[in-house]
Structure I
Amino acid sequence: MKMPSRIVDISQPLDNDTVVDPHFMRPSIRYVTGKENAKLMCELFPGLKEEDLPGGEGWAIEHISLTTHNGTHMDAPYHYNSRDSRGNPMPTIDQMPLDWYFRPGVKLDFRHLEDGYVATAADVQAELKRIGYELQPMDIVLVNTRAGDMYGSDRYIHSGCGVGRDATHWLTEQGVRVTGIDGWSWDAPFSKTLERWMATKDPRIIWEGHYAGIDTPYCHMEKLRHLEQLPPYGFTVACFPCKIKGASGGWTRAVAMFD
């Protein structure tokens, strides 16, 4: 089996300092060093002394408090609604077919689109024409936005375009079942959507790319990284989500592989 010559990590790390979420859902990580756990190890083995341990250290562990939508993660159809448009229960992340998550990838470069812009089907089609690629069923479509350049700043959650209802419908009509974006959400930033909502009070603009999954269930990744390092196509994406029973999403160490 020929291995790819290059693997690009397209996932975000989880940490306490980088602001990639609103305040109400930021993760918390408590680090416990091997030195701190040496006493506990000795209690588990009566007669063992800390000086008996290599360097006086036990095991290092971390206690983490987070949601299934912190860090780079995969949204399951259940995240968008409990039932699809035909009344069928939407699948949770542990019920998804694994073959969705190891497929050829294609990258749409939308970095030129302004913050809050909602990409249309015509935008997707124009970008595919520009890069000279014909979309295939089950391709994994990644969207590179301006948000990628804002990672690590307090502008991140307000940056980048989103993918709208008709664009998402068009992708799923082509047989796409997994997509991803380097922004905080598949939809336009909430702060930008809020501005449009205050002007229009049109509920159709709220979470429209997500809600498109009620008609054709699909999965998408959010908070990807390093998409600018990928070619437009000719790479493979591996993005298996953690298996969390009954969950609306699961974290993924997404990677892109190519020569």
Structure II
Amino acid sequence: MRTVAIYRPGKAFPSISVTGTSCDLLCDHCQGRFLRGMIAASSPDELMMFARRLEAEGGTGFLLSGGCDRQGRVPLEAYLPAVRGIKESTSLKVNLHPGLVSEEGARDIADSGADRISFDLLMDEWTMKGRMHLDRSPDDNLRSFLSLCRAAPGRVAPHVLLGAGSEERELEAVRVACDQDIPCLILLSLLGERVEDWEGRLLRAVREGVSDGRKVLLGCMRPRGRPDVEMAALEAGAEGIASPSALTVKGIKERGWAWKEHRTCCALHL
């Protein structure tokens, strides 16, 4: 019987920002609002204390991210020893979101012992420069992704944002991701803006990833209120979904599929 993975991180798997609400890029589709919903950790010691408290309260892990600098980097370096300490002293799962990295930075991130490294894979130059205000190229993004994949094989979870630029470049990003040793591919969809045929773009991206034999998931950043689209993505081969609607869960039951809920983010998919 088919089993659909359902991810509901909630309070058990919070998102933590090392920059508070600060971000130098303020991408058009975010403008820092996602940071406002994250817990601030102003120092590695504060992160360590928070992690111990989270485990004592029954938490399962956390995402460590933050705002980017002008080069598209999230300043996680000072926190990596704390991440290593958390992995050695607790049972928490850790997902890091570092942004663009150097070869050396990728090795340091891998050495932290983080369970997952989430990476936004972008192949569209207009999206990077025009929407993300980032004076870097798709080649820079690709180099960062490949550096992380070499340093941490099987632990890098690429995220592909659909609707922000060219569909051709989105599908290219899916194919590039699927060429690497990845645990899963996470598809996100642009919010708050009209995207022509966004439903079709999502289904085509799902099918592209599935055709390469990859585990495809619908991430938490996507338009809501369309259980028909969520079900169509699952029927197209997606293995799991973050925070599905009640009607989507009902549809899973009606199709006779089993499901399993996880109190983590979907990047931890196995």
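None of the figures in this text is laboratory data; all of them are computed from the coordinates on show. As the structure is a computational prediction, the values presented were derived from the model and not from experiment. Cβ atoms are built from the backbone, for glycine too; each structure is taken alone.
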Practice task
Could you figure out which one of I, II the value 30 for relative contact order in percent (Cα under 8 Å, 6 or more apart) was computed from?
Solution key: I
Practice task
Out of I, II, choose the structure whose coordinates give helix-only ellipticity at 222 nm (-39500 (n - 2.57) for each DSSP H run of 4 or more, over all residues; to 500) equal to -10500 when calculated.
Solution key: II
Completion exercise
Computing FRET efficiency 1/(1 + (r/R0)^6) of positions 30 and 118 (r between Cβ atoms, R0 = 35 Å, to 0.05) for each of I, II, the value 0.35 comes from structure I
Practice task
Assign the value 2.9, calculated as distance in nm of label points 7 Å out along Cα→Cβ at positions 14 and 198, to the correct structure from I, II.
Solution key: II
Exercise for the section: Have a look at I, II and say which one yields 33 for percent of Cα pairs over 20 Å apart, for residues 86-157 alone, as calculated. Expected result: II
Completion exercise
Candidates I, II; distance in nm of label points 7 Å out along Cα→Cβ at positions 38 and 166 computed = 3.0; producing structure is II
Fill in the blank from the handout: Computing P(r) over Cα pairs in 10 Å bins from 0, in percent for each of I, II, the value 7, 28, 32, 18, 8, 5, 2, 0 comes from structure I
Fill in the blank from the handout: Across I, II, mean count of other Cβ atoms within 10 Å over residues 94-101 reaches its greatest value in structure II
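Between structures I, II, where is mean count of other Cβ atoms within 10 Å over residues 102-109 highest?
Going through I, II one by one, mean count of other Cβ atoms within 10 Å over residues 102-109 is largest in I.
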